[in-house]
Structure I
Amino acid sequence: MPQLSKGGKYVFGWSKIREDGGVLIPDEALQEYHLEPGEKVILISGSKTTGGFLVAKKSMIEGSELSDVLVKNPTLAHFQMEEGKTIRYKGRLYGWAKLHDSGLIILPASALGTFDLRPGDCLLSIRGSNLAFVLGAKGPIIESASQHPDITVFE
């Protein structure tokens with residue numbers, strides 16, 4: 001897993017958004033965050049600086065300071081809202097997606113628009129907290145990573 005600079009962020013690779021909204025999650029991220037095909041993951045809007053979105057296991061959110069979002073939004077907690085649809089809670093957007101075989105999540109066009117993304121965009125998979133990893137779209141980390149041609153692109 002490349003580190004962008006000494007003491008800097010670790011990244012798993014670039015994930016190119018497919019025409020159907022598919023985003024392939026790098027194997028290293030799947031392993032590190034204990035994500036399994038068939039499970040449903042929580043999507044959280046990224047920061048204003050990095051954009052994109054975060055990917056987290058529901059069980060990790062349940063045991064964290066973010067657990068309130070699941071308590072206050074049972075349709076999210078029980079995956080009863082439409083896949084890719086988002087709700088706003090305390091300044092962030094939350095939704096969910098199913099993790100398909102080989103680490104693929106498919107975002108509907110509406111979710112891509114909500115996260116200000118489009119097919120063809122490359123998202124940088126960035127190691128985040130122990131809670132979630134980031135699929136970032138812009139900002140200094142993305143600019144730094146673009147200077148590293150050795151970072152794998154997943155399509």
Structure II
Amino acid sequence: MTRPTSDRVRENAFNLVGPVDGADGIDLFAGSGALGLEALSRGAARMTFVEADREACRTIDANLEQLGLHATVLCQDVARALAQERRDYDLVLCDPPYDYDLGRIAGDLAKLVRTAGVLVLESTSRAEPPGLDGLVVRTSRTYGAARLTLYEA
């Protein structure tokens with residue numbers, strides 16, 4: 001089941017990140033694609049959406065078509081996609097289910113972030129942000145039930 005990022009949390013995420021003009025990004029656990037679509041609308045050059053749920057992938061495709069945007073949609077398990085990923089990114093958006101074990105992908109997450117890049121992790125406000133080897137926490141803020149943590153390489 002998809003848990004959409006609220007408008008408030010999404011707006012605050014991009015206020016914390018700052019300009020994304022020309023960024024190459026990836027949206028993990030993309031759901032409806034709202035975070036990645038927001039990045040594209042704010043000037044990101046490229047976005048890859050990774051989502052395992054086929055219906056959610058169709059929603060992302062439909063949203064991209066309706067908005068006239070072009071991006072890559074990978075309809076597969078995030079852990080599998082990350083294990084195969086060889087690129088790094090300026091902007092990594094990660095909004096896993098709140099009960100997801102980030103330990104499964106923590107090492108691969110850190111490898112995705114390009115030097116001077118940023119990882120935005122949405123998690124439950126009840127949990128402390130996890131440490132990710134090779135990344136430092138820039139900031140961590142709570143918004144109701146959600147916590148946004150920004151990491152940098």
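Each value in this text was obtained by applying a stated rule to the coordinates, not by laboratory testing. On a predicted model such as this, the values are computed, not experimentally measured, just so you know. Cβ atoms are built from the backbone, for glycine too; each structure is taken alone.
Comparing distance in nm of label points 7 Å out along Cα→Cβ at positions 18 and 90 across I, II, which is largest?
Going through I, II one by one, distance in nm of label points 7 Å out along Cα→Cβ at positions 18 and 90 is largest in I.
Matching task: -4500 is the computed value of helix-only ellipticity at 222 nm (-39500 (n - 2.57) for each DSSP H run of 4 or more, over all residues; to 500). Pick the structure from I, II.
I
Upon calculation of FRET efficiency 1/(1 + (r/R0)^6) of positions 42 and 122 (r between Cβ atoms, R0 = 25 Å, to 0.05) from the atomic coordinates, which of the structures I, II produces 0.90?
II
One of I, II was used to compute distance in nm of label points 7 Å out along Cα→Cβ at positions 26 and 50, and the answer was 1.3. Which one was it?
This value belongs to structure I.
Give the label, chosen from I, II, of the structure having the highest value of distance in nm of label points 7 Å out along Cα→Cβ at positions 98 and 114.
Going through I, II one by one, distance in nm of label points 7 Å out along Cα→Cβ at positions 98 and 114 is largest in II.
Which of I, II yields 13.9, 39 for Rg and Dmax of the Cα atoms in Å, as computed?
Only one of I, II returns 13.9, 39 for Rg and Dmax of the Cα atoms in Å, namely II.
For relative contact order in percent (Cα under 8 Å, 6 or more apart), which structure out of I, II has the highest calculated value?
Going through I, II one by one, relative contact order in percent (Cα under 8 Å, 6 or more apart) is largest in I.
State the single structure among I, II that was used to calculate mean count of other Cβ atoms within 10 Å over residues 82-89, giving 16.0.
This value belongs to structure I.
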